[in-house]
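Here, each number is a calculation from the coordinates, and none is a lab measurement. Since we're looking at a predicted model, the values are computed, not measured. Cβ atoms are built from the backbone, for glycine too; each structure is taken alone.
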Structure 1
Amino acid sequence: MTPSDLDAAFSPSSVAVIGPSARTGSPGRAVFENLLSGGFAGDIHPVNPRHRSVLGRRAIASVGALDPMPPLAVVVSPARTVPAAIDEFGAAGGRTAIVVSGGITDANGLRPRLLAAARRHGVRLLGPGSVGLLRPPIGLNASLAHRAALPGRLALVSQSGAIVGAMIGWAAGRGVGFSHIVSLGEAADLCLADLIDHLAADAEARAILLYLEGITDARRFMSAARAAARIKPVIALKAGRHRDATADAVVGAALDRAGILRIRDLEEMFDAAEILDHPVAADGDRLAVIANGTGAGVLAADAVADMGERLARLSPGTLAALGRDLPAANPIDLGADAACSTG
């Protein structure tokens, strides 16, 4: 995948919505309303041969009739129509499609037809069964999310649509914003590694937060995760810790080796989001630097000063809690033999 492959999804000039309707409660209406109300500056085109207009916007009878062709399409039409829609979209020059429609499986033959149509034209697919994608800094809400997300510097990639909704709702009340929010859905094409690769190179994403239910391509995931973790913080919540303890231990070891911090529950995920979106959250000299070497600690202290912050003066009780006989100084050097669990 080249660096520009996901530009059509994350920074589109315009968007086509394939299959929207004005029917109350329909996914097509929800996605189209979110796009219209998000503040996106580009054109938004409803494509539906059964309607002359959708929510006040003139409907286009077919994807091929769009000129110029939007680089991004959001597909909300019935499952049986999706492969043909992607074939037409790709043939006309479309680049990336978010497939919100569900029910596209191997058993009914729709999944292989969908992938064949996409590969024939080089179209990248997010989904099927995706809740969608949000880019709050540019007002793009191509999703089923029940509310808009605030703009910020944190990227969220989730294998659960419900978690996307929960994170957006919680974050709005805390003033936490996002640079990118992506629901992978069934990940028939674009996968976790693709998104991590792209976000690692995107300066708008200061940190990456992952919600995982499974890792299918371990080799690609590890390669992407290790590269990303060298550049910016990557934090992961992996569900199913007690479903298969052995498999979970393997995942934990892989995350640790990749340099990804694993958290254990939604509360920690919320805390991580707040810390990452507001990296300097100390009021009145409440920052401490703990390092396993003098040099690293001093460099961190310099960075704190560069941000206009001051280090805390630690109390004897705090120092005692660290389990070492340390001078009452900050930064604190634990020494090269410090255990990972210290503090």
Structure 2
Amino acid sequence: MNEKQRLLGLLKGDKTDRSPVICPGGMMNAAVTELLEDIDSNHNTDLDAMVYTAIKIREVIGFENYGVPFCMTCESEPFGVVLSDGDKKCEPRIVEYNSSSLEEIMEKFDSNVLLGTRSQNVIQAIERLKNDEVPVIGNVTGPISTATSIVDPLKLFKMLRKEPDISYKFIEYINDYLISYAKKMVIAGADIIAISDPTATGEILGKKNFDKFAMPMYKVFLKAINNMNTPVIIHICGDVKNIIESLNLLDVQAISFDSIVNMRYAKSKIKTNLMGNVNTLLLQNGSTDKIVSITRNAMDSGVDIVSPACGLGMSTPIGNLRAMTDCVKGSING
């Protein structure tokens, strides 16, 4: 099987020859500093550099996909925030939130047509990356995390309690925008959409607010993208014990979990494919022998798609990441 057949086949429920090993992009960014040494332009903003970096990640590290972008700020950028574009040592980040009210933001920005320059570059990169052999993954920041990248998270979390109606309306408005963005990715050639929503954890939101504010958004998003015959992967950070029953209700093709989650436990609770969950601190600082051991343990625990558990540190060595990908592909023995 080629890489595209293997990953798409698994997500459709077909039997495959082995587990895929991927790093989808977005929050799970494999464009580490060591990989970027020969790239002059900013891979986060320059179209040619973005495409080159996505290809190089697969060729040098061995992940079996192309994925763009390499951060979680493209979605919030057009909504009046101030951000740093990042560089070879640091990912892009929000440096100033939009201080307007939620009502003012929704009135000022039309979520049906809004796309920033970098979002347009991501879509063009997908068009250039699409092919018959390697799956292309379009990455979208989830609705809760995008909302808390546009406005101060503490402000929004307080409003979830004190002003739930306007908070829900704002998150719904953001979700509609993300659906529009994801659809454009699919039209451009994305084979899979990956949603990373690290702020939407059971630990931060609690089960009640997760069910009230996150679950309805996921269901609408999934219906829209699945109607385009495109599989979706959702990543949720942190401990999921108090929300795992809710996650099992989602019509999603794979759920990605953090390293804190016991995958044998998750396998007993979740009906869909599991993705993860090789510890990212281990990948950054550990020995290759330990990385191989943990990678094998993930596969033995029932992981269907092997990947880093969460966002990678920019100083993660290529050799450590290669130990994981080679292990999955069977080229490391012992």
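Structure notes:
- Highest-scoring label, criterion being relative contact order in percent (Cα under 8 Å, 6 or more apart), among 1, 2: 2
- Among candidates 1, 2, the computation of percent of Cα pairs over 25 Å apart that gave 57 used structure 1.
- Structures 1, 2 were shown, and mean count of other Cβ atoms within 10 Å over residues 18-25 at 25.0 was computed from 2.
- Comparison of 1, 2 - label where mean count of other Cβ atoms within 10 Å over residues 178-185 is highest: 1
- Test item: helix-only ellipticity at 222 nm (-39500 (n - 2.57) for each DSSP H run of 4 or more, over all residues; to 500) calculated as -10500, pick one of 1, 2: 1
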